[in-house]
Structure 1
Amino acid sequence: MSFVWLTDVLATYDDDRPAHEYLGPDGEWVRLSRRELLREVRVAAAGLVGAGLRPGDRVAMVAGDPGPFVGAFLGALWAGLVPVPVPPPPLLGRREPWRELLDTVLSVARPKALCLPAAERELARTVGPLVTYEELAGAPPSEGGPVPRGPQDVVYLQFSSGSTARPRAVAARAGAVMANGLAIMREGVNADADTDRGLSWLPLHHDMGLVGFLLAPLAVGVPTSFLPTRSFVRDPGSWMRAMHERSATLTFAPNFAYALAARRSRPESVAALDLSRVRVAGCGGEPINREVLRRFTEAFAPAGLRPEAVLPCYGLAESTLAVTFPPGGRPLTVDRIDAEALARGSAVPAPDGVPDAGPVTEVVGCGSAFEGHGLTIRDERGRCLADRAVGEVWVTGPSVARGYVGDPEATGRTFGRDGWVRTGDRGYLVDGELFVTGRAKDLLIVRGSNTDPQRVEWLVEALPGARLGGVVACTRPAEETEELVVVVECRESAAGGLPAQVRSVLGEQLAMAVHDVVLVRPGTIPRTTSGKPRRQETRRRYLEGELVHVQ
């Protein structure tokens, strides 16, 4: 059987069934049928070829508003180019860090051209030519079919969203992208093109937005509504309102987005929504907080949202996107384990109904690996561990990439010769189900005990005055051991009692002593392009005295 690439599927989109819709700046939705989407793709492909690009050339694309980006990205695939999605400039604040990031990304990807909105032309610095989305839209449609691609061909570059100083570009192969997209839509969410509709506000330079809501739905014909990321950032309530307005059934987001949506919800607003059609509200991209998902489902239950619609999962760009999914329609699997045993590397179930049994940690199950994919937990020497032993998550299968672009050293550390990928994430297995506890490089090691920083950060974020998503736990060197430091974003008016509250809650819940609580203004903590806190960079700034305290 010959390989079918995404553009082969797009070539069949010559009918009037719905394909995409985009929320415009005027608040109106722009709808595209399959035939209209196919024409946009052909137009963009012709424009890119007319700009002098040829099959195999890389073209960087600023992934801002979904409307112009989607057509251009798919047009690049149609023309046999290798698109490289890059983040858009910030709406507010200093643009210089974005220019520096863009320069770094371009130095890694080495594209022949940069494609961006005309309004951002003056913001970019690049050695190659600039092509605007407006210029692409003015080209006549290309003739003929898409450039053929084989399963081993690199079809786009995906920059990982980690916190390393130098971004790493994953070379996404056509076969891996199709294997992962079909697994997500068929095994993961059991999608039906006739009854389902996806909706996403996720950035399209990130793998969850790009693969989860552009490439995977196109592969099976599920229509998708795109909400600009800035709409969610400005108003987290716009997400669930859009789910109601568009009768969407499928959506995904990281843990922090569910926390924001729940915190900003108002009973009177929720009462006006109908979320009974939502089949899947997927959660991934970072360790999952059971309390956050509980608050989210409780907040939107009056709108008809079913708790079993919330679907925790696990993935990473090095495996295209997704690795594990739980069975649809089941309640959350929550493992209550002994926090002190977890610090020693073992997930021991906590006894039920035993008073004063010690601190307990709850870890959410993320399901099992897709069919044909492998998942193991290994120690520092690469040896497989038994169930409930905590170690590094390793994955393999048809979805995994082969390496990073232009970084053989990092490729050698991450991608094994036997097809396994070292994820850098920590977790454990129970009967084949994955429970993720955190990132290995961010692990807090204090007096011989290991604690994942998210456990600390979640407890502090719940305190009054602490900014949601604005907490970083790290360590500082001391004579006998590392010492715990907690950096908290807050407003000056809320700073008074926070340090004492931080020390109290972490002492009671995790039996951890806090040696420094650093209160900083909102927006101080450095973040990745997908919004995750850069813990190692925060630690560096703390140690070098670069953090400006609120008081």
Structure 2
Amino acid sequence: MEKAPFVSEAEKKAFWHSTSHILADAVKRLWPDVKLGIGPAIDEGFYYDFSKKEPFIEADLAKIESMMKKITKEDKLFKEVFMTRKEAEKFLKDEPYKLDLLKDFPGNKVSFHQHGNFIDMCNTPVVKSTGQIKAFKLLNLAAAYWRGDSTKPQLQRIYGISFPNKEQLDEYLKLQAELEKRDHRKIGKQLKLFHLAEEVGPGLPLWLPNGETVRQVLLNYMRDLEIRHGYKYVSTPHITKSQLYLASGHLPYYKDDMYPPMKLDNEEYYLRPMNCPHHHMIYKQLVTSYRDLPLRLAEAGSIYRKEASGAAYGLMRVRGMTQNDSHNYCTKAQTKEEIVRVIDLFKEVYSVMGIKNFWFRLSLPDFKAKAKFGGDAKEWEWAAQQIRDAAKDAGLELREVVGEAAFYGPKIDVQIKNVLGREESIATAQVDIMVAKRMNLNFVNEKNEVEHPVIIHRAILGSYERFMAFLIENYAGAFPLWLAPVQVKLLTFTDRNQKFAEKIERQLKDAGIRVESDYSNSTVEYKVRNAELEKVPYVLVIGDKEEKNNTVAVRKRGTAKVQFGVTVQNFIELVMGEVGKKK
């Protein structure tokens, strides 16, 4: 869109929240017995939860949209109305979910918003009138447990989007259609990359051979690169005693996102939600003096987080993931240079991956907010300044955002725009000024004094799952040659060419090329079409002429042109050259 649809984030949220009120009004007009849940603005659009005896069907969405258009044409003003708690309880006597929400409202004054005859309990900003909502679309239906709790009733959720005019809505829907083509879940199924099995559980992906191949190429690439950059790889267990997570602060601050404990020998063990505490224990075994620093510990570490089942989304939001994780321990004097090295590594990796639309955000604390941050403001400002100075030395522009920091230090968030222009957080690097004190991590400095190290938590790719999702959508499944699960597909014209083709297949595999063959009785045209659907970078076709001349016919993905008379050795050199250049 040439012009941003909304002036500010606050205006956008108010617009989408107002549309959810109109959606609720429309549903109540059509089905008066429906009970209302909640209807917030979300990251993209809005939803409203309803309890209805007979579930909504897709055809109902058109009816609801028609009623919503009528409501917007009425152009009724939104008015804020206040009731005492008793008045609110009386007014909501037939709305059990609203009564449940009322328990959370503080004080005796309860806020509502009214347009026309419709009144909804609400203390969130809205627009001036229903007529401002010019263009909207109801997108889909979903199930949702009340308050996200699987022990509570299941409601029906209607998702929607809205904009100030039809042109902006049309542009959004056009982008959505393109996104659907690139949806990593759809492509993942088509290319047999990963599978999410109900029997295994939501958010716990199974890597199929093709997906595991790509994942392993990424793992190997990062390991080799990080070792060259001075990182030492370690391996740590997936479960740990509760005492370690108490010491690190994860149990006090992060327990809601952790799986319940397991009891063993009168001890509590937890599935790890982070790799940090384990690396800190390794630090204690390796560092005594400032001469041992900086120490960079890296691990492709599997972690587990208790995402709500409804929040799990393909590879983007999972419960089990593997992080490209590192903890860099350094002195205060080394901190800036260590951050520069991390920034340079980000740049190098993203350049190789062909990622261009990314920027760095300095996430700072909001000490005025309710969230409590350990340490004092001076320590936080020192750490933030190290990041600013490092960014300047690295020739990097930072955008500072207050209120996005985590509890143990300011961080660099890597924000990225996908192929459709949507912004996402993909990775992070955080300067930890708290945990070394908390876990008694020490070293002896030049003055023979005991000092705490600064810890930089760093994940260049974030989690391999989320990064894979991004790559799948970015490339629309057509991975570059070095990443492609199958780099070459070998096809034969007839059965009599198979023996010669098998010899070539062996040569390619011996050279380290990932090759698959199709020696079936199908036509070559059919086999080529299948290879295209599988998005294989190179197709080799072998017939009588190729066998006679000891050559192959080469077809490159994305072109109909076929190169004849290519020797196997020349083709191997071509492929390995491209792989070496990460093409």
Structure 3
Amino acid sequence: MRKPSKPRFRKYTISGYQKEALQYLRPPENISVSEWAEKYRVLDSKSSAVPGPWRNDMTPYLAGVMDEFCNFDTEEIIFAKATQLGGTEALFNILGWIIQQDPSPAMLVYPAENLGESVSLNRLQPMLRLSPPLKERWREFASSKLELQFDGMYLTISGSNSPASLASRPVRFLFLDEVDKYPGASKKEADPIKLARERTKTFHNKKIFMTSTPTLKSGHIWQALEEADVEKHYFVPCPHCEKYIELKWAQVKFPSEDGMSPMDRAELAVYVCQECGCIITDQDKPRMLRRGEWRTVKQTTQIARKIGFWINTLYSPFVRFSQIVKEFLDSKDNPDTLQNFVNSWLAEPWEDTKMKISAELVLDRQTELPERIAPSWTKLLTAGIDVQESCLYWTIRAWGNYLTSQNIAHGCADSFFEVEQIMNEDYFMENGDKMVVQLALIDSGDQTDIVYDFCASNSDWALPSKGASHVMASHFKLSTVNRVGSRAHGMNLVLVDTGKYKDMIAGRMMKKNGSGSWMVYNGCDMNYAQQITSEHKINVKSNGRSVQKWEKKTSHADNHYLDCEVYAMCAADILGARSLHLQETEITPRTEVKQQPAATEPEQNWLNPGGGQWI
């Protein structure tokens, strides 16, 4: 009979202090953030509508956002969302996972320090007490409201309005909450987000988590989302056709007014699937969310380091379609409340713009004339030149009565010598008559000395110009070059109110081709059209009040041709293009009465050489 084999491992009895010491050598659990949250996170009744153990199936869309933090390649996570969708709770889950699984110094930044204190006392510390593994690692008596101490790490809570706290210590993990409420950069300190990012420079395995509700396209979160290497949206299966769809506000349908109250109209709201046209109700949403998945809608690089997520209120399991419609109907007639609906419910940036122009509109303004041919109504040609470090953008525009204009040529030159050749070429009208550029304004903000010397050498047709940083009473102002030692010293320098000319360009672009319109030649390229429309006029907050300002639609947009057209229009203004039509107006003779006046002395006849009576 075969003898039983001896056990491979021997068991030894160890003391309590040895067991405690060995616990520090035990590797962390191999679990994701969402798995950790479901296993260890407990929600308290003070801050949650559904207190108790965390359940991923309540807000399934958060699992993908949280688990992206475990992706080794990802350095930055951007979460643009509607309000009350769980962005802060996802952030807390990631913090809990770090404390237990990968302790390292961390910083959590809020718009203001007092808000950070409130979050620490009312949300973070209760979370630590309710989770046994977190409570075990939290050194409560060594902690303060704004600095929580744990075994192997600390968590600093800062306000973006306190530059000193942002620049005090290095951190591996950086969390930025409600970034669109952060103050902008001041003259004394850098932008608070940039200051906070500086704290992570010494860590090769750093991670940054940024979340907020969008405000404007120029806001922090939307800019970060547009700059992300990958942008993901949440797709859910239609309960009828099973095709995966993205929930969009345009697909929410409700009855027209027809004597119904807003409440009644809202109560009848449903979602119509964009694939099959079937009706989706609130009862379908939980099952759709559980089967949903994050899908890439934009990718700009092969190796992705910055991952962006975007989601709106339509996905919230706590908000019915009727509530969203009710909020819209209550908000739509007031710009301020409508902005809140767009930001907080649709998770989209607010665009309150007088002039919304697109590249397609520019291409609609093409005439039948080819490039380099001026229309028959042309009375003068002007040019605008935008100087960049590597090249010079230029445009030439024909002008007629009532500021009717057409771009006849544009391009990018490699040198000032090439620009000089282009500006001195002959351009032909439809009837064959020759024309030359009468005045060109050249941007002197870059390569200033070179621009000044160039204008001094070509003073018969070129003037240096500069965009004005402040709003002027007029569209332009003639100043002088006061740079001692420059050949252009004493020469006219044109200060241009760029905002006013952009208003004029956008307004005239809205007109159909004809008198007073802003047009382009036949065959105009898309790059030019996109640069001309790379900016829009939006409401921005300045000194506590709302003002309209031209801003780039995206941070990376090129606007060089737009600047060229601004300078070309200002050049036309300097040459008196506004009054061109008056030069052809015939003066109606004054009416004379038949009765002749009495003879006057010869020296009085100069008052009325014709001898008639003026009336």
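Out of 1, 2, 3, which one gives 2.3 for distance in nm of label points 7 Å out along Cα→Cβ at positions 155 and 195 as computed from the coordinates?
Structure 3 accounts for this read-out.
Using volume of the Cα convex hull per residue in Å³, single out the structure from 1, 2, 3 with the greatest value.
Sorting by volume of the Cα convex hull per residue in Å³ in descending order puts 3 first.
On Kirkwood radius over Cα pairs in Å, for residues 435-490 alone, which of the structures labelled 1, 2, 3 is highest?
Structure 2 comes out on top.
Can you rank 1, 2, 3 by volume of the Cα convex hull per residue in Å³, for residues 227-498 alone and just name the one with the largest value?
When volume of the Cα convex hull per residue in Å³, for residues 227-498 alone is calculated for 1, 2, 3, structure 3 comes out on top.
A value of 6.3 was derived for distance in nm of label points 7 Å out along Cα→Cβ at positions 83 and 395; which structure in 1, 2, 3 was it taken from?
2
Compute distance in nm of label points 7 Å out along Cα→Cβ at positions 315 and 379 for each of 1, 2, 3 and report the one that scores greatest.
Going through 1, 2, 3 one by one, distance in nm of label points 7 Å out along Cα→Cβ at positions 315 and 379 peaks for structure 3.
Comparing distance in nm of label points 7 Å out along Cα→Cβ at positions 171 and 307 across 1, 2, 3, which structure shows the greatest value?
Biggest value here belongs to 1.
Coordinate-derived values only; no laboratory data. If you're wondering where the values come from, they're calculated on a predicted model, not measured in any experiment. Cβ atoms are built from the backbone, for glycine too; each structure is taken alone.
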